[in-house]
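Please treat every number below as a calculation from the coordinates, not as lab data. Computed from a predicted structure; not experimentally measured. Cβ atoms are built from the backbone, for glycine too; each structure is taken alone.
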Structure 1
Amino acid sequence: MTSIEVMQRAHSLISAGGAIYAARQSGLYRIPAQGEAQSLYRSWLPDQDMPTLALAIDAGGDLILAGIHGSVARSTDGGASWQAVQLRAPGPLVTCLAATPNFAAGGCVLAGTFADGVYRSTDGGATWLAVSHGLFDHNIYALALSPRFAEDSVVYAGTGSGIYTSENGGRWWRDVSMPAGDETVLSLALAESGALYAGCEAHGLLRSHDAGKTWETVLKTEGAVNAVELIDDSRIIALVDDRVLYASDRGASWKEVIASGVDCLSLDGESILLAMSDGSIHRENW
């Protein structure tokens, strides 16, 4: 386990180009492999905290998108300078971002918002189009693109009342039936096999092998499943409230690996990045 100190609550983590990027309540930080954390908003907002909830970083590392209130913050020079690209007026809170690999070169980026649905960009976040047709719940908590998005254009959205899916990259949506009817879905993950995982606020972690037609309970818990990550089809990591559970057998059995104090987590190859409530960031291998 390695540990890095960065203060303030973390909402999202990404590893890119040998550095870790942390979206925090006070702004966006880059933590290089060697050296101290750098505030990427320092030159843009030197005297202002900017809560940042979501991140998308292109494979080259120059194009960075960050979800903030009312806008998507956009940098094309690795965080040296920024512009706020407004989605609409009044601007909604951007809660999550999902992007195709190498999205700077004409790929797709989707932005989920609180109370204003989904927006889509195909020019690296320079412009955005509202794409909420068929989406009857506009509170978006999670987005997940198919591993084969370039071929099938499938995307899922977790909302306050369940899951919606689109088969044309978010241009049109339909709802997916859930076992308990309307339920808040806070996290989503798609396996290479096509299995869909849904982390719920009150009904544990669910899995579907047929695009949401039928479901099974993978993890029954009273806590909210705030994040789910798949190392592969067998190894699953779930953030339940602020504790981390791990299964290496497709979810047949679980063990608690961290009992408390985790704000958020993300996958970096076969390592797990953990942002802790004390401000530190840990890297774990299980």
Structure 2
Amino acid sequence: MRNALLLFLLFAATAGAQIKIAVNSTTIESAPIFLAERMPGVQIVPVPNGRVAMEQLLRGSVDAATGSETQMLLNSIAEPGIRIVLTLAEARYRIIARRSTGIRRVEDLRGKKVAATVNTSSQYFLREMLRKAGLLLETDIHFVNLEGPDMPAALKRGDVDAVAIWEPHAENSIEVLGSEAVVLENSSVYRERFNLNTTTKVLQDPDKRRALVDFLRVVLGASDRARSHAGETQMQLAPFINTPATTIAHVWNQFRFPANLPGDLPDVLGNVEIFIAAVQHRQPRPQADLVTLIDSGPLAEARP
């Protein structure tokens, strides 16, 4: 009943909405959006993952969408006008393995069945963790494509030996395995930048740009509360993403909510672009081209 009420409130301002924002309703990274003050003229559209959010942005059914830098780069080939206007969260991922398979370190994944979600930051993270250990995703493991919510059960059944994924699915995997869980992580390999994206078409529309900038202003406030009032934020976020507050609390230290455009974002885009180019069977774009996908103007207008 409470979830139904929250969804009603999210859609209540649909009439006369100036901008619509597709938001991943399964990830903790979305916290600043869901906890931002509700505004007239802004409609939040909950979606099941970043791929759907970006698809809606490309179709023009929404004016902005959340998603990792991976999804932005994938879709920016079809829509070169995509722009990152804010980094909502930075998140560390984890590999969770079953102890009984003999896995204790990343090198032990050789020959094992390892799940990630294809063509997402999950697969990119796994690829980079393997590469750091001298292994190749394509030849040294048995890759299994799974959606995050399906990973804990697959691990428990023994369908896979390990999973590489974001939260809360990594924590849920630990919970189902109990003492069988082995956690492998290395934040120097990859730290996701979860962004708010829009298009040049939206930014060139004076009314939509104004509404977006106004919304960024309240998101900055929500991000500040997420940093300073963690416990309260976790409780408030739980029903929006259908995840217990206790689970959110357990993984809270995996996240930062900077509400800025990090100085190393161009470097991150350059690294991920190599993976995306391989997925799309093309040459990587030079970093100078990738920098144009970041627009700091709306954030500058939103700040006091």
Structure from which -12500 was derived, helix-only ellipticity at 222 nm (-39500 (n - 2.57) for each DSSP H run of 4 or more, over all residues; to 500), options 1, 2:
2
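Given a value of 26, 18, 11 for Cα extents along the principal axes in Å, for residues 227-266 alone, calculated from one of 1, 2, which structure does it belong to? The partial results should precede the final answer.
On the way: 1: 26, 18, 11; 2: 34, 19, 17.
The structure behind it is 1.
When P(r) over Cα pairs in 10 Å bins from 0, in percent is calculated, the result is 6, 28, 34, 23, 8, 1; to which of the structures 1, 2 does this value belong?
Numbers: 1: 7, 30, 38, 22, 3, 0; 2: 6, 28, 34, 23, 8, 1.
So the calculation was done on 2.
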With relative contact order in percent (Cα under 8 Å, 6 or more apart) derived as 26, matching label from 1, 2:
2
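Can you say which of 1, 2 returns 0.85 when FRET efficiency 1/(1 + (r/R0)^6) of positions 35 and 211 (r between Cβ atoms, R0 = 25 Å, to 0.05) is computed?
Details: 1: 0.05; 2: 0.85.
It traces back to 2.
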